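Visitor: Structures incoming, each one as structure tokens.
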Structure P
Amino acid sequence: MFLTSKLFWLLAQPLSLVFILLVFSFLFAAAGFRRLYRFLSGLAATLLFLTLFTSTGAVLLQGLENRIPRPASLPADLSCIIILGGAFENEVIAKRGGIELNQAADRFVEGLKLAQSHPARAS
């Protein structure tokens, strides 16, 4: 199941879809299906434009994030605090040293707030 999910998202991401559409459009052009070639090429160009030059991705992501509302208040007692990774820019760290954070750095800020309000659970 894990492998299936990874393969699905490899094929379903926008740039992969654009590549697949272009490959099929060129195959159809070589086979003489000009109308299908134009349609698939136009669809690939539209998808590429929407993902690169508009805020479509951010709007779709906001819809996913709004499915689970943020709690109004924190629970009185926490059993543990878990901070997810993914907030570091590894390429920058590897080349320049130091720490470079990306847009997921709020994970550390929220984790620090929780650790300060529940010091017994922060170890």
Structure Q
Amino acid sequence: MDPTKVTAEPTKVVQTAGRSALGGFAPKFAELNDDVLFGEVWSRTDKLSLRDRSLITVTALVASGITDSSLTYHIQEAKKNGVTAVEMAEALTHIAFYAGWPKAWAAFRMAKEVYAEA
């Protein structure tokens, strides 16, 4: 499947991070993360591409000031989903004016590391 394209049919996105990290401690949260957020919402590729969902997610995290490992993960996913380094830099520059300069600086540091990876 091309992650940059809206597909005719939904594509199942499989995620196990919730169960891996929190399954024993917060099983319901882990289920909602893996089965609903990723398994249902992210899988609706017939409505919005994975690439676009990645850009929206990075924007929401930066705007919320979430600059921890979850932002790194979603920048990595954006890269896997076809967002180029140039596009990520442009998106973060745009976000800076709406979400805040310091938040963008933090996101740029993370994005620079992700896009430096082979």
Structure R
Amino acid sequence: MSNNDLSSSTETLFGEIGRQAAQVGSTAFGLPRRLEDTLDKLERGDVRVRVRSIETDRILRRVSSVNMATNYTLLVGAFVLSATILLVYEFLWLAIAAFLVAGVAGVALLRLMLQMGRADRF
């Protein structure tokens, strides 16, 4: 390798390093302004950050299932209580109808509980 080739290669290397340093410098110089613009957009609501968490989704599904189970439990209790009162006052057919509705709600509750149990195993 001749002296001229080495000198040319060194100049090219230093030139490239200088160009990249200038580029990094201009990017770093503009960074605070870009950060300020982004923060302003966030404060105005122009930018929305959306985070998706598998764990949070699973917990929300579980809470929803527990809420439905509570609703079914209340329905079963209300219809059984209503059917019992109707039976005491000798409204036999209405009591049977209330017991049937309680049974349907009870079956729905059992299915939901089985689904919840299956979801917890996986």
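Visitor: Among P, Q, R, considering only FRET efficiency 1/(1 + (r/R0)^6) of positions 46 and 102 (r between Cβ atoms, R0 = 35 Å, to 0.05), which has the greatest calculated value?
Guide: Sorting by FRET efficiency 1/(1 + (r/R0)^6) of positions 46 and 102 (r between Cβ atoms, R0 = 35 Å, to 0.05) in descending order puts P first.
Visitor: When relative contact order in percent (Cα under 8 Å, 6 or more apart) is compared over structures P, Q, R, which one is greatest?
Guide: Q
Visitor: Among P, Q, R, considering only Kirkwood radius over Cα pairs in Å, which has the greatest calculated value?
Guide: Greatest value across P, Q, R: structure R.
Visitor: Further, regarding this structure: One of P, Q, R was used to calculate helix-only ellipticity at 222 nm (-39500 (n - 2.57) for each DSSP H run of 4 or more, over all residues; to 500), giving -20000; which?
Guide: It was calculated from structure P.
All of the numbers you see were taken from the coordinates with simple rules; none came from a lab. Since we're looking at a predicted model, the values are computed, not measured. Cβ atoms are built from the backbone, for glycine too; each structure is taken alone.
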